[in-house]
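Throughout, read-outs are computed from the coordinates displayed, never taken from laboratory work. What you are looking at is a predicted structure, and each value in this text was computed from that prediction instead of being measured. Cβ atoms are built from the backbone, for glycine too; each structure is taken alone.
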Structure I
Amino acid sequence: MSPAPSPTFRAATFRAAGWLAFASAASIVFSIAASQILLGASLAALLISRERLRLPAIKWPLALFLFGTLLAWVFSGHLAAGMPQIKKIYVFAELLVVFSSLRNAKWIRWLFLVWAGFAALTAIWGCVQFAGKIREAHALGLSLFNRGFYDFYVGERIKGFTSHWNTFSAEEMFALIMLAAFLLFARAPRSWIWLKAACVFLIALAVLLAETRGVWFATAAAGFYLLWVWKRKLLLLAPVAIVLAVVASPPAIRERFQSILQPKEVDSNQFRIVVWRTGLRMIEAHPWLGLGPEQPHIQFQKWLPSDIRPPLPDGYYGHLHNVYLQYAAERGIPTTLVMLWLLIQIMVNFRRGLQGLPPGRDDRRFLLHGGIAVVLAVLAEGFVEYNLGDSEVLTMFLVVTACGYLALEKDIAWS
């Protein structure tokens, strides 16, 4: 029987778990591979340290959601095909390692500033990519200021360091929301204010140029919430600012706004109707456990409504482009309701935590308001995208959730 590790060794490995958790959470903005490797190292260090493993006060909905996922997988009859979603359960360990080991207020504060810095650098690379798109269009006789550029650009947009513009947009959005919450509510945010303002500008510009409409809606929802709790009168100026942004934008951006109500053939409106109708048929036939993880994609043609004939509208048919329909079709309505319970519980807990804070700026206030804003963004974007199915997006969401719950802990010094 091996001897128990010494207190010095346990303390050292616990500190290492904290550093690795910080690195895993921070690196997600530019590398999912690095983040997951560091996540595994942090989890290993945490286990070796024999310190208490902690989860925030969402244990029941989280456990039931994961159990529902496993149950749908087992009863689907397609175990091999469903493995990608089962492997993704590993990502939820981010919640465990951050909440268990990142118990230093200064580290938590710096984590979101590092997010902002990395997101700004990624935004710069996105702008470089956009300049490259302009050069490519120019070689074809197109200009940013004529209507042909939109058709050229919308099918292959900027991605930053990610594999897709949806992932890039959502990562930038989360960093922007938390930086905005920091500037509005955190303690002493005015140091390096011009650098922070530059980060806000660059990240917001990247979100705009990526032209991901679901992220635009989600960012607006989060922004409205933050303004509402900061200075409600400024909400009156928000519609004016949006109108000015649309009017002042070049045609390529303005057409994207217009496509919400007046879609063109290159837009995704029609194919989303196809996948949503197909998803509803899946849910109607399998309401309790769904078809199983990954099956909506694999069985898509089988459930296509009979009045929809090929060729299908252009678009990506690998998922249902709605997080609620996707989870219900894969894992059943009960598991989807548990997921909603989890999201609502987070907002309720954070709201209660805010009521117990003294007035004035406070790092806990920025974490809790930022956490609520992020959940609202996830809920809003979820109507048009399978956002939590993306490992990068899920990781960032879990980091925000863990840090929000750390703001409710009594044993962390926040002053």
Structure II
Amino acid sequence: MNGGDGAGDRDVAVAPPGSIHLLHLFSTFAAGGPQVRTATLIHALPPAFRHTIVGLDGNFACRERLAEHPRVAYAEPPRKSRLGAYAWRLGRLIKRVRPDLVLTYNWGAIEAIPGARWFGFRRLIHGEDGFGPDESGGQLARRVRFRRLVLPLVQRVVVPSATLLRHAQEGWRVPEARRVLIPNGIDLDHFAPEPVGPGGALPERAALRARFGLDAGAPVIATVARLRKEKGLELLIDAVATLTGAQLLIAGDGPEETALRARVQQRGVTARVRFAGNLPDPRDAYRAADLFAMSSHTEQMPISLVEAMGCGLAAVSTAVGDVAAMVAPENARWIVAGRAPEVLAGALDQALRDAAARAAAGAANRAKALREYAVGTMVARYRALYASVLAG
């Protein structure tokens, strides 16, 4: 990567004749849902696809999931500035990269859309995956207005959840022909339960618990998330603090880590809560756990939940986005409304106490993930989406 207002030739993926060059513009390329999904897609797409990735905040931490990938390059973002000048700089970056298709992700990259059109680029797909902490209680009116203004400039708006599809239709007024729903998919051969050994033994689980500093004999609740305000992890910490003996494994990093560590200390549960940091392979966190939990203020179709389902875990979660519809019916009792720690704690306690129900819900979640969230299905839908825009 280099400095300045955009990418130099050495920064971008060299696209040989017949290849398809995609430019991915993120507000950040730290590990989160859209970034993880994009990494999954890149691994699954055939060699004809080349990719250049830009994290507009300069954070490229999710590149760990694409280590040494031969068809991926990274470009330095332009300097931040006022709206019009920044959009122009983003447009100039797009012109220098010379992609076949530009993909922008969420509010933090939306300014690239007018920038691209400024330089005459029309093959644009915009993805929306959800909202940050400033919109956890509802969308900001000025952002709704801006989306209404710029989204007609793109060929497709793609979302992973039915909730967001309604926002695109009713709030942002995206025409039906340009709205696309593609649920997230994962590699379900990889995100799978640990094979049971002789006598029902789970040796990998025991080794993972030792690695994370967890007590092998006490129940483990795992959560995998970027440590941001909208993930509501203080609620999960408060709920676990009221449970006798339960341990909490938090996998992820982010700006709220210091505050969350202080919360753990304040609640007197430092011996029962472990921070694992960002895991290049989060399967380790799921396989160490008895139960998966989420406490988000806002979600749409969280990939971490799909990964946990693939690993055969039951889930306890706040009822946000499409979560209640994502899990199997056997798991529905543990998707709870409200923000009270005692409500979440009650669902966690019930799930931990009823091993048979927890196992049945986990098996049903795995079966549903196999039916609906396979990576091959998602990749086929994205390839069809790219083809339709390139053909137009």
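From I, II, which structure was mean count of other Cβ atoms within 10 Å over residues 85-92 = 15.2 calculated on? Provide the component values of the computation, followed by the final result.
Values: I: 15.2; II: 20.4.
This figure was derived from I.
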Legend entry - With log10 I(q)/I(0) by the Debye sum over Cα atoms at q = 0.09, 0.12 Å⁻¹ derived as -0.59, -1.04, matching label from I, II: I
Legend entry - Highest-scoring label, criterion being distance in nm of label points 7 Å out along Cα→Cβ at positions 133 and 189, among I, II: II
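Consider the structures I, II: one of them gives 14 for relative contact order in percent (Cα under 8 Å, 6 or more apart) as calculated from the coordinates. Say which. Write out the running numbers ahead of the final one.
Values: I: 23; II: 14.
Only one of I, II returns 14 for relative contact order in percent (Cα under 8 Å, 6 or more apart), namely II.
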Legend entry - Parent structure of the calculated result 0.35, given that FRET efficiency 1/(1 + (r/R0)^6) of positions 141 and 293 (r between Cβ atoms, R0 = 30 Å, to 0.05) is the read-out and I, II the choices: II
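The value -22500 for helix-only ellipticity at 222 nm (-39500 (n - 2.57) for each DSSP H run of 4 or more, over all residues; to 500) was derived from one model only; which of I, II is it?
Answer by label: I.
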